[in-house]
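Pasting the structures here.
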Structure P
Amino acid sequence: MERTVPYTASEEVELYLRTYYSLLRTSDNVQIRTLEEVHSGMNSLLHQHARNRAPDMAAFIYALLRLPDCVRETKEVVLGQSGTVFQEAGMGDVWSWEQVKGKARRRRCFFNPEKQILACIVASRSDIDDVIPLLTAYQIEWNKIHRLLQHLPDDIDISEAHKQNDTWYNLAEDLMMSVGDLTRWRSICGSNFVKRVQEIKSCERFFQVRLLNGSLIEYNRATNAWWSIIAERVPDLLTRPVYFISSNTHSFVNLLSGFALKSQKEINQYLIDSDQQELIDEWRQIQTHDVPSSRENFWYYALKKYLQQPNSKKIFDRRNDHEAACGIQRINSEHSFDVDAQVIRISELIPKWMDERVKSDLGDLGFLKNSNALILNIDYPLGLAAYNILMEVAENAGKILGVYSLGKAATLNGVVGDVMIPYVVHDEQSRNTYLCPRAFEARDVSPYLVYGTVLDNQKAVTVRGTFLQNRSYMDVFYREGYTGIEMEAGPYLSAVYEMFRPTRHPIDEIVNLDRAPFDLGILHYASDRPLSKGKNLGAGTLSYYGMDPTYACTLAIIRRIFKLEKKRLLDSQ
């Protein structure tokens, strides 16, 4: 079949990919310095000013948030799929090293401070397409700031600069960045800001990287090891019907368990004791109707903050006990790549504990106790790991009743916080254009969305990496009506194809998935706007307002599952 769009991969992006994959085939370390020119020549939307003398702070902060903090002390980065791969390479038990992670990227990493080695567990080729550009961008921008700091006037005291407006403005000017960028950088570093600046001033940064084993079989082994733990903990997954969801680890359990709503008094006391004034003010405005935010979403967000505190073990234990009482079991990925899972036994859910928005107009939910189905919810993976995981689940679990994907996407036409429902997904991994069944429409999500707009009938493109697009590349898709950019939908749809067709997914074709024998739905919420200056997640974060589209989409998925399950049970009588 003909394609709906021509194969549009940018020559500059292709050159970058070919360069680092050819270099990573060596058994020796690769110097990131050798990739700087081809990285800069790509003109990435996330690193548009790589060649400028002035720092590209959006790119630097983006990388800073997605790499472990210890990367500033790292000389060598080693990539491998499992602990066994590292042991076979003579690196010993990396699981005994200090476990580290980035603030805004879930990737299991381990750091050896004596050898200054960072070991990263990669779940698929997409992790390589993420780590290499992140390291390169970080190194380029670190060294730019280093060179500017060498010429800082003697009268500027970095340790005192933030206390005086004039000095702070002068520091920003001398570092060739805006005051806003400098302030955001300081906010991210917190009390360590001065120390971090002094570290950059003291030396340049030059990374080395090594890929231990890039074989497909090792990725499959890693995925199998991940699934084995889940199947061992919940053997019913092997025989019972399953609804598969790729989303997050908070929204479904919060809506279904009701723990946060039952714990409002304790959470409120935490807000007072920890002086969370911004959230306290937000709650007062919600109570007085000065802002339209959801009361329930507020408590879910506050609970998340509470659980992040170092002394939160007691509430952790109470939450787990409460969830277990209503059929929710958490399985952490302690010995594999960082994708946690939750299994929800529909028959054990307690309707009176649920968020009222779940139950609205659905009538009596007593039928749930007769269900033998399970919900398997996983913390959404990165890129091609989505294909590996869904294939593993499909090969080993009971009958699949539904597949749902809820994740972030960049938007080319909306605003941050909008929800996009695609009916067409062009996948740059397989070069297929997938036509998706329309499980969801705007009316399924919009009643629960306060701040954004629901855009259904959209077209999305699944890219290979967040850095691996430039403006000319995206313009082609924009002219063809593609408005969402993300990384998981395409791999999931490639797996869906193989779940009901007798062959491996095709390459470079139009693929209609309307005949899938199970329910299929994709929901994205807009996290950044790459075609707008400063509107990527390096320049800002969703924070509390990211809860609004997340929970609106989650409600749509839960309600659809309940409706389908009611029909399935009636049909079986």
Structure Q
Amino acid sequence: MTHNPPANAPATSAPPLQLSGAQALVRVLLAEGVDTVFGIVGGKLSPLFHALSQEPRIRFIGVRHEAVGPMMAAAVHAGTGRIAVAVAELGPGGLNMASGLGVAFNNHLPLLAITTNQHRAASYPHVGVFMDLDTRAVTAPLTKWNAVVHDGRRMPELARRAFREALSGRPGPVHLDIPQDVLGEVHAFAADEFDIAPARYRATLGPRPAAALVDAAVALLRDAKRPLIVAGGGVVAAGAAPALRRLAQRLNAPVVPTQMALGVVPSDSPHFIGHGGIIAGESVKHAFARADVVLSVGCRWSSWMWDEHGALARRHHPLININIDPSALGQPALHAVAMQADAGEALRDLLAALGDEAPPPAAWLAEVRGVRAAHEDKLALMIADTDETMHPAALAKAVADALPADALAVYDGGHTTFWSNDLTPVHEVRTRFHEPGMAHLGYGLPAAIALQSQFPGKAVFNLTGDGAFGFTLNELDTARRYRLPVINVIHNNAAWGVIRMGQRAGLDFEMGTALEDTDYAAIARGFGCHGEVVTRPGEVAAAIQRALDSGLPAVLDCRTRFVPHPAVGQFVSMNKYGFASLTRGA
């Protein structure tokens, strides 16, 4: 007897795929374009590493501490817009990873973190085997979304959801905790299960702003005589820097890029008045004090955009706030118009609605640029300092002058980043990188290594302080093993300089701030890297060239003295917000 298939059934049916949970996970990673995994190998992760070993399109970079895996994965997205993966073993691996997840979470940088755990018979709830840890609970405050994969048959579904959560709306890190036996067990999957394109299970465009809100924003901008634009990391994430530059020209407006938006307007642009918010100096405070309309695009108004009175956009400012995340609208800065929208979509609509009408007079832009010029004159005097021990401004300028034109640079260290922020030229987005959200010291070297892995033809620099460098200097071994020739330039003032300044100024004491007599160049050579000590600004260019010529990871131990940056007072003021109101009248 012959059985005819239903009319809507395929003529032939491919046999199901027999895959382990780990192999199914790797198939989803490939569909999302993941090409790099950072982490440390572990016994219970063996099924995953076996699956990765069979896939030449994904590179594994083994690090020396799990905390840097998420830092590196976050840096990949910051530099390329692509997503990467960080892995860690159960127990202490997950604990260590939490530190780096904080970096990604506070800076809204997406990544997928993967940990393993005891087999299902001994976990969730755990029974007391060594290295037990409820890793899902540990990472919950540091991720947008996380889950335990209890059944390998759900691996494609949960992995896709992880990517959807990481990349939708406000981006951020996500985490899957996968017990060892779930990684290893083999299941049958439909033959076409892994042919599903990401656009089938997550949004890839938008949202676009409501037309009525565009009209309301345009009405404010048309009446503005002194418009000010604030550009945040959302502009970079949306690929909207060209549109923002056109809008700045159309409005004759000064632009303040946040530290997540370095390069949105180049540092030599006529619209640039300093970047990073409050640490850019008096020009930013002046611009906010005088602006009659503020346009904020992709900025969440963190404390870098505060002073002692709170957000620099005051209640009296008509604020147009554009953000893809609705929770970033209305707090801490009150708005006149709020658009929940992709930065690129919103900017294109604003430009179209404004048309080719004449821009406001250029006098406003010239006024704010004049205040910025006065700040740069102060820096020029510091750069000219000829004291026997290098002034940090002189070192920062010498480094800036010696950077190859297409070099990438990461700013690390607390106070040290202020000098890099002011004196390192930036011409395009995704070329200068900072970590303002968690402000995690030691981010620089892992981030530089990750960027070097993505851009092998470019010079990559970590501009850091001696205190910050000590947090992750063990990753010099990672850079050397994988032949990633990052160059670390250390502002070595042999102290926790800004902490020492605060101790002396506040309660007139000093404790634990000394970091003398460490030779970071010798440490670098011990790792098999290039290392040398630099003591004068005139030596910097030649030392950088020798580092580049070595083909090795390098450390330039540059001996400086501590000098407060001109914007330190501004930085201190942002930490006073709230405290002043609590203590008022006490």
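Computed values, structure above
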quantity	calculated
Distance in nm of label points 7 Å out along Cα→Cβ at positions 230 and 358 from the coordinates reads 2.0; which among P, Q	P
Structure with the greatest value (metric FRET efficiency 1/(1 + (r/R0)^6) of positions 254 and 430 (r between Cβ atoms, R0 = 30 Å, to 0.05), set P, Q)	Q
Structures P, Q, by mean count of other Cβ atoms within 10 Å over residues 414-421: label with the highest value	Q
For 18 (relative contact order in percent (Cα under 8 Å, 6 or more apart), calculated) the corresponding structure among P, Q	P
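Every number here is computed from the coordinates shown, using simple stated rules; none is lab data. Keep in mind that what you see is a predicted model, and the values were worked out from it rather than measured. Cβ atoms are built from the backbone, for glycine too; each structure is taken alone.
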